[in-house]
Structure 1
Amino acid sequence: MENKGDNKSKQGDILNKAVDFCFSNDERKWLILILLLGVFLRFVVARNISALGDEMVHGPHAIGFLHSGLISTILQSPLWFYLTDIVFKVLGVTMFSTRFLSFFFGALSILVVYLIASKIFNKKIALISAFLLSVSYFLIRYTLMEMDLSAIFFILMAVYLFIIDTENNKFPYMAAVCIGLASLIKTLSLFFIPAFLIGLFIFNKKDKIKNNSKKAIYFGLIVLLFFSPILIHNYIWYSEKGMVDTYFAQYFNISNARAAYQDQAGYDSGLLFNKLFNGAGSMSLTIFKLDPLIFIFGILGIILSFMLLKEKKKYFIFLVIFELSGFVLLLLSNWLPTHYTTMIPILAIFGGFFIDNISGTISKKLEKYDKKKILMFLIAIILIFQIYYLIPHLTSRSAVSQMRDYAITSMDKNSIVVTDARIYRGRTVWMFNDFHYLEAPYFGQLLDVNKNMTDSEVPVTLYFIECARDDCGWGTIKDQPELNASMEQITSSFSSATAPEKVILGGGGYDEETGNPYFRIYRAKLNISPQLINIIDSTHDWFYYPLNYKPQSKIFDNYNVIGPVNTLLYKFAWIVIILSIVLAILTPVILIIKVVKAKDEKN
């Protein structure tokens, strides 16, 4: 019989072999596993998680953007909308496809963090950093219909390419291009430019100040080139109608814009200097709450690297300036949590450095456990902690996502869909963008118009979508008892005639109560004049834009391009946008090439 000592010895051998396997020479197999973990978590959350309010503004606005004729929008940079509409052409309009860019570029950011950390530290630390980003609750939670995670990918690519080129005494053209692409996805990406301009002087100390100044100017001009469609859009719009987008309205006193955007929070707030310190505390706490482990490890890693890095101090200075410039300028502009996802990748890089070093320190004090075992134990704890945070978003699916899928697979596209007014209008527009939908308060008027029509009536299928929980995304229905009462009356007219065809349960976290009824779908038949379909579709406006950008005359920031100068500028903007779309699609290819080549690079 084997004694307990032999069993322990065998268990120890197995563990040692497992540890050695984990840290074998070709680290890319573990990078692939880390990437697959990040892809899986992001896919499930993108498909499941309940929709935030801003998502149901951006998502519908991406539908049909390719034929909108716009070179920018009133709220956001245009590239995200163009790329998302391309995804729609391939995958259709679903919750996952609308969040695809956040999923795709968010996952690829794991690889970029690996490359950056590998360059600054070593490949083992790079794997830890990539793992931290892979399981980041903050980033995974915000795999949404937002621009930030897509912009982060290009910003991180800019960081990596900037370091590589400046160290090889090359001008960082591609880094400037990537920042330009990021700014055309999210205007706030411009806040990271100061770090690159200062970085030119940090990495090129031997160059004359005059030479570095020229490089800084060239770098800025390349970024400006890619950002130019937004400037041109505002210039032409202002010159013809005295209007600008919300970003310009925030910082400039333009009367027409103030009148148009008065219902939007912060449209005229300017720079928030008087709230800077309060904002620093508030948003630091937000980052901590949304990713406590990465926040703590990252801050400790920054402190430790300041103490330990010597010949690599330039990397430390560059990354800290990068982090601080983005953080401070964001505080001066906007406090929405999604914008601060930009802080997580650098915290993950320094967090990887700290975890590697603390593992070594602990192993010296606990001699019977080597560093690799302690490191694996810490990684296991981090994984369990992060998954626990994510469970509400991994184990149930939002009713909005389910409703869209049910509409695609089970509802007649030629039908009329009447929606409860207690459903947030953006959700209605997105869920039923390819249907003849109408909000319930207008249904009675529609029936009255139908009575006066003289042409022959035809039978159509009618769906009524009830908000079963009385408030489906507005958050204000409790303050509108009359609206609630009128919707209950309309609902009762359907529920008394027929049972629900389908009950969709809530899930995905946020405001949805998992397992409780969220939507009820009723089905009926109705005889109407075919002319009513056009009347119904004419109501399809949402937040300054007509659905699918038809007709273009109803586009809020539509204008006639008048004069040779404006015409030339407008055509130039289109050339930049087309080039940006192509480069945005090609950049991931550059990343993969860099990862493949990374195996042959020395630590």
Structure 2
Amino acid sequence: MDSLYQRVKELDSDTFQRFCFQLLKERHPEQELRHVEGASGDEGLDVFAGELSGRPVIWQCKAFPNGVGKSQKNQIRRSLRTALTHFAPAYWILCLSVDLDSKTSRWFEKLKKSNERIVIIGQMFASDIVHELIHRKTLKDHFFPNASLNVTELRQLAANIGAITGEKVDRKVDINLEAAIEHWKKRDARFNYQIVFDRDLGPRTHVSTSIQPGLMLSIHKESGRTINVFARDLESLRADPPNFTTTFTGSGIQKFEKFVKTGETQEFETHELGAIKSNWPLMSDMTNSENTHKLVLAQSPVLLNMKRSVRVEFIGEDHARQVRYELLDLKPLRIGTEESEISISGKNAPFRLSLAIPNPPRGNAAINIEYDWVHREPKEIQKSLDAFNLLRPSGKISIFDLETEKILLEANVCLPDETPSSIRRRELVADATSIANHFGVNLKLPERIEREDFETAHFVKQFIEKGMVNLDTISMVVIKSKENEHLLSQQLGGGKGFFRFENIMQAAPILFRTPINIGPVVMETEAEINDLAETLLRFREAAIGAGVQISMKPLGSVRVSLLSAILKSEL
């Protein structure tokens, strides 16, 4: 392992970039990643995904064989600034050929914190890279040949195939695999067999949600070999289907009863099972008395892959209010004799519901809500929150099957009252929806909502509604002219008065990392001039045409509005 760390550390900058690109391609096969030619990434990026004109994901690769010191920190900061100057990335991820010590880790955390309103900063350092290489033998052997003991080569030597040509290796492997398959076919010819080697794909989960047609059994070995068993002679299998028997003991009895009643996945250890007997040779081989077993009872993947298109209505307790989703997907999660669970989701729905219902369906249903708000428009989220509020303190969900044109389920649902934090989030979404509609801006909720987002949304909403805001200071610049050189001292002589300003805000408010161009605004307030005598003196001594800054303190709340709204009302 230490040798692999050292080999990663020794890579030059160009090789490290190309290595990172290949590793990232394997880690993110669903994304179209592109590598940027040019020394160290001319515009602050080496690898990216998405459109550079939009919100791309950017990876910056740095090979620092001697660690991260002052000079390297400056390079990292410079690369980040360059990327943010040329692009508006959603993520900027730093890839390093070394790990950080505790002091440098604190520095990097501060860098992430100071830029979190602009971009999410991620990391892939040496330890992360080595961990990935453990499961990616092909990539490791290409970039780091002989970095660790090659067990495969040792096995080849033991099998006397290390020195023969590739064609002869293929022929010998084919012969061995065919011999193994023929051996299994002799034991049970009702099946076809497939052998797959996929060590580089990482560890497997014990329950798969998708299966190949005809697949009846998969045997996974730690060596990376998988034996898939497919039904071949269906008529014979129907006449004499494979079976196995066992008994449950102790806590295994309660687990089995729970699985039957609710369909919830249960795992049984060896001490919860009796002897396992089977008329299937492969099963018998795996369950002989010398082995320990783990039995998992779970819903069939065929069941979990079923899907129906439905219309869902959320209906308030008074039946006068409702929210409708015309097209959602319904999938079963589990089915038991006494209870079942279904999920409801959709491409344009910012949530996933799961409903636990009695079997057969009747009365009440228990509901669980998973929110999916990131990169969603506020109006989509507001619709879902309006729907959920119809279920407080109680309401009804009606599910209509679009294929059969029949009601599948009507269930009473009770949701608890909103917490103070959920109320604030709902109000933020409502304000953001109003702002997006009024100014025609495309807002999307970020992964993390900041306190400033709440403040900005409330502030901008006041301008739309001609509301009141609290300001500590109002500053303006008055251009001295012949017309006002004496008028101003008369107007400000008392130091207090009612003022009305029409101006364009110096900086556009930022909501969800998006600037809101609200245009010219109007502010009206009672205010007191700060440092009145000094202000009048500076104005008196200023030349005609010069600008003089005047600062005042509002004596109460400031009424604000949009100039465009006032002009529209006057027409």
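When distance in nm of label points 7 Å out along Cα→Cβ at positions 126 and 214 is computed for each of 1, 2, which one produces 5.1? It would help to have the intermediate numbers written out before the result.
Numbers: 1: 3.3; 2: 5.1.
The structure behind it is 2.
Structures 1, 2 were shown, and volume of the Cα convex hull per residue in Å³ at 271 was computed from 2.
For relative contact order in percent (Cα under 8 Å, 6 or more apart), find whichever of 1, 2 sits highest and give me its label.
Between 1, 2, the highest calculated value is found for 1.
0.05 is what came out when FRET efficiency 1/(1 + (r/R0)^6) of positions 54 and 486 (r between Cβ atoms, R0 = 35 Å, to 0.05) was calculated for one structure; which of 1, 2 is it? Among 1, 2, the structure yielding 0.05 for FRET efficiency 1/(1 + (r/R0)^6) of positions 54 and 486 (r between Cβ atoms, R0 = 35 Å, to 0.05) is 2.
Quick check: 2.4 is what I get for distance in nm of label points 7 Å out along Cα→Cβ at positions 134 and 350, calculated from one of 1, 2. Which structure matches? Mind dumping the intermediate values first?
Numbers: 1: 2.4; 2: 3.9.
This figure was derived from 1.
helix-only ellipticity at 222 nm (-39500 (n - 2.57) for each DSSP H run of 4 or more, over all residues; to 500) was computed and gave -20000; which structure, 1, 2, did it come from? Checking each candidate, the match is 1.
Suppose mean count of other Cβ atoms within 10 Å over residues 70-77 works out to 23.5; of 1, 2, which structure was it derived from? Label of the originating structure: 1.
Coordinate-derived values only; no laboratory data. Everything numeric in this text was worked out from a predicted model, so none of it was measured. Cβ atoms are built from the backbone, for glycine too; each structure is taken alone.
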